[in-house]
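The structures come next, written out as structure tokens.
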Structure P
């Protein structure tokens, strides 16, 4: 079963329906995927999901108030992390691995700090720590490129997630094409209100006091491109410095979507990390 054909599922957590997709072998520790600002289930890269699901049980989720999930989108990472913990427990899991991309990386860090006994291993991609450099400036970086996307009839991720080099543009086109592979039962697009509420959560994360990342004692894999304009790459290297048991991958000529651009390299490295 490929991600493009995986059924849409829903589970009631405290009176709210959370949408998710579940694929891969049933054995072993499940891997929970937490995605970026404004992302729904169809924004997970199918090459990464399918690659990971070849050996792992993978569960992709929608945040509260996003896509097919019910409720109102939270305005803090804290609330998103609490939702994710409740969802994981509602699914019956006592131990999980987490892969958080961008906003999902903020949430994954917070889960690891809030519920250390719940998380076995952590993968953080295109993300940064609370109070990280220029994370609260994401809107000023993003809106001109969103306008550019409208004017050029391109998905804004073409400009936001990838470098403007030939290699970057080729990777952007390939990634956006992959996101359209699922033809039936696609997720609902996020509402403008939910999109703006998540933006508030990102700004608040960028302005809050730094967390004690040194207390994260589980294995952590950290990845990004060398030219991330959304969550500046310096945040990635800073996280790696502060988390004791971390490994760092920086992809050259790559931006925020470095793991999508380099999925053929990233997936084996992620599987090796999870299996170690």
Structure Q
């Protein structure tokens, strides 16, 4: 606690103003994506990288898919695919195998924008001798991406959190994604649906340290932080619209603003990626 506020003292790495920014572009540029992965800039967003008809097609396929599920934990969302967060590793890999074809069903009748995006990033990385592939464990593939949709109430549809803490989960010891913890962790979202207002990315200039997580009991989850604990840090409020694709360092605390109108959804294709070693980049859900 701090004497002045009565709130917990969040400590960790605060970045320079030169780093803590999200570049905005009107066309997809894989060089900017690799800059985020290499820790040269906090984030980038590509406006209207997917057209409205394609976004609608993917959303329609998602909402009617028989393998769509509702999360049963503290995160209020529907999803298709799987996520490694707070799961036994074998269960996660089982779910990844069971949904590997299903997630690609959302592109039926349209373009597979995920494969197109990854082909561009793969080619850019290859130009400097780096390979890009899905994460693996003992010959089994991780999830490539997850489609998810929120309609949470209150101030945030997804409370403030960091994505790095989950890379220390003891029940996933030996999973190669934990090697990414020493490098920037790129969180990727391809926005398919958003309300008329709200749904912004809220991004604070603080990468919490292990002492902070330990004091708050968030060692392996990084979720949730209360927004009032973060008032002393600079923040970016990034408007996000259907068709936008954005990347940012998920080690810094971030949240998703709630929709202004009840019943509206924010839907995305999402995954994480980063350098496992200097010659290998991996991605997973």
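The table below lists the values:
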{"item": "Comparison of P, Q by FRET efficiency 1/(1 + (r/R0)^6) of positions 182 and 222 (r between Cβ atoms, R0 = 25 Å, to 0.05) - largest value held by", "result": "Q"}
{"item": "Entry that produces 46, 43, 35 once Cα extents along the principal axes in Å is calculated, selected from P, Q", "result": "P"}
{"item": "Structure (P, Q) behind the derived value 14.4, 42 of Rg and Dmax of the Cα atoms in Å, for residues 134-173 alone", "result": "Q"}
{"item": "Computed -5500 for helix-only ellipticity at 222 nm (-39500 (n - 2.57) for each DSSP H run of 4 or more, over all residues; to 500) - originating structure among P, Q", "result": "Q"}
{"item": "If distance in nm of label points 7 Å out along Cα→Cβ at positions 118 and 190 is computed and equals 2.1, the structure in P, Q", "result": "P"}
{"item": "Distance in nm of label points 7 Å out along Cα→Cβ at positions 150 and 214 derived as 2.9 - corresponding label from P, Q", "result": "Q"}
{"item": "Top of P, Q by distance in nm of label points 7 Å out along Cα→Cβ at positions 70 and 126, largest first", "result": "Q"}
{"item": "Structure (P, Q) behind the derived value 26, 20, 20 of semi-axes √(5λ) of the Cα gyration tensor in Å, for residues 14-165 alone", "result": "Q"}
{"item": "Label whose coordinates, when relative contact order in percent (Cα under 8 Å, 6 or more apart) is calculated, return 28 (choices P, Q)", "result": "Q"}
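Taken together, the values in this text are just the output of simple stated rules run on the coordinates, not laboratory data. Computed from a prediction, not measured in an experiment: that's the story for all the values here. Cβ atoms are built from the backbone, for glycine too; each structure is taken alone.
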